[in-house]
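Engineer: Several structures are given next for inspection.
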Structure I
Amino acid sequence: MYYHHVPVMVEEVLYYLDCKPGQTFVDGTLGGGGHTKAILRQIEPNGFLVGIDKDPDAIASTGKSLRGFTSQLRLLHADFADIGRIRTELGERSTDGILLDLGLSLYHLAGSGRGFSFKRDEPLDMRMNLKEDMTARDVVNEFTQDRLAAIISDYGEERWAGRIAASIVKARRKEPIVSSLALAEIVKQAIPAKHQPSRIHPATRTFQAIRIAVNQELDSLQRFLNCAPELLRPGGRLCIISFHSLEDRMVKQRFKEMADPCRCPPQFPVCTCGKKPQARILTKKPVRPDPGAANANPMARSAKLRAVEKLRGE
């Protein structure tokens, strides 16, 4: 399947990144290239963009669709958490803007064959980068019941995490759980019928949690948030679209720290830490897709966009 992903909030992204001709940008989640192409068109004719993705399928497929921008574009197979390597790709240049879209692509759900979807009978893999060792099959069949319950509870915010973990362990004692459809059925049976959600599949949160664990998504986001501001030039902007409450919480907290790093007790009349703001927050509240866009693209319904601008003179 062609690497397909419908980009969310493209106009909002362009607005908050404030793209101009000749500028330099980083798209840390290349995916199907929807945001990338929109940014490239804004920074023509002599702008430059580095596109990053941990899935080599995205690099290969999307690279072909962006051939018309070859002189403006550099693609890297990497985790956006390693964005510090971008310094090498940019030479002495810092960047005018960085974008992350943390959503799962339609390709992963419908075309990758890696077991991301609870609706398909596929091998339990869930790796974004097939060069990584740990798979969803490893998590489901080898992790202890307590560790499984913690993952499903923490990453999936699933009320029935304990019951689900117990059911997984019971099932795997009979035979290994090797397919996405088998796992989905185990999860569904573990949740009492009267408590099963009506708007989403009962296995949605569990699959999300296991995917996050396999790909270490929250660790990658934290590493990125720690180093990305250093790559921005004064006036540069960082824009992140999240789809999970844990991701959004991390982004919100980091942006607050950038805008107000002082941690002196409020009763102190004078700040003694000497820390100065690094950025100003551009989105007091997360920006959500308009209803029309959300209806047209159901995957966009939970999207939240936050943005900051690095202060000039820092």
Structure II
Amino acid sequence: MSNALCRVGMVAVIGRPNVGKSTLINALVGERVSITSRKPQTTRDRVLGVRTTTDAQYIFVDTPGFQRRHRSALNKRMNQTVTGALADVDAVILVIDAAGWTPTDEQVLQLLPKDSGQVILALNKIDLLADRAKLLPLMAASMQRHPFHAIVPVSAEKGRQLEELLAEVRSLLPEGMPLFDAEQYTDRSARYLAAESIREKAYRLLGDELPYGIAVTIDRWEEEEGGARIAATLVVEREAHKGIVIGKEGAKLREISRLARADVQEMLGKPVHLEVWVRVKKGWSDDPAAMRKLGYG
């Protein structure tokens, strides 16, 4: 894209935890912008994903899943991130499951202005529907809840109807100059993406064994043309969690490191030596000062 005027704008992607927001943004951008797992509230930060085409630049704002079930300081901060993301965007994609509305979806809907015509409803996971005939009644009922600009059934996992979703988003974007270079796909640094990759692998490998309260810090980053040496710390809240992360004879931690290293090597395009250590910081997810030190401030 040249520096000529095009359609360009910010698009907030919101929804309840685990509905597929990050998977959808990764699919729309065509790059791994946000980490994903089956664990709710995997996304903690406001992350931008950028897709640039010949006539538009879409700047997607990935947000944590909004919920009121847990009241820790970390969850309060994540809910504030969601509401803050809605303050200055040109369009909103509200994601719900194609199986239908839930009470938590209703809570998210209440965050939107009642008369907003800048909201697109994405019915995600249509690939999992046993009966597609239920989509039309769901779409009709959804229009009674809010004056959506459009309703688009999609499958973020399978990449279905994403071009249709992009077309609806583009119609809401104003004309302007591109805000990012054409090859840039996120506002986040390589260090941030590396830390998030480690956290993702821990969630995926440990599943329900590992409670929600883990964080990752990058302690050393030495990068040269021929390779990179990175040291990171995986922070847990209890001493018992440390053993879960390390695993028998260190097997779990080695696997987390191996999988994360592969991601970082692909991202940097060079060999990577990655060391991951584990330490305990008791109750960090409910301690604002500790959260700030870990980058959640």
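No lab work stands behind these numbers, since they all come straight from the coordinates. None of the values given here were measured: they were computed from a predicted structure. Cβ atoms are built from the backbone, for glycine too; each structure is taken alone.
Engineer: With Cα extents along the principal axes in Å coming out at 55, 45, 38, pick the structure among I, II it was computed from.
Structural biologist: II
Engineer: Kindly point out which one of I, II the value -12000 was derived from, the read-out being helix-only ellipticity at 222 nm (-39500 (n - 2.57) for each DSSP H run of 4 or more, over all residues; to 500).
Structural biologist: For helix-only ellipticity at 222 nm (-39500 (n - 2.57) for each DSSP H run of 4 or more, over all residues; to 500), the value -12000 is produced by structure I.
Engineer: When you work out distance in nm of label points 7 Å out along Cα→Cβ at positions 104 and 200 for each of the structures I, II, which one comes out largest?
Structural biologist: Top value of distance in nm of label points 7 Å out along Cα→Cβ at positions 104 and 200, among I, II, belongs to structure II.
Engineer: Comparing FRET efficiency 1/(1 + (r/R0)^6) of positions 176 and 208 (r between Cβ atoms, R0 = 30 Å, to 0.05) across I, II, which is largest?
Structural biologist: I
Engineer: If you work out mean count of other Cβ atoms within 10 Å over residues 112-119 for I, II, which one comes out largest?
Structural biologist: Going through I, II one by one, mean count of other Cβ atoms within 10 Å over residues 112-119 is largest in I.
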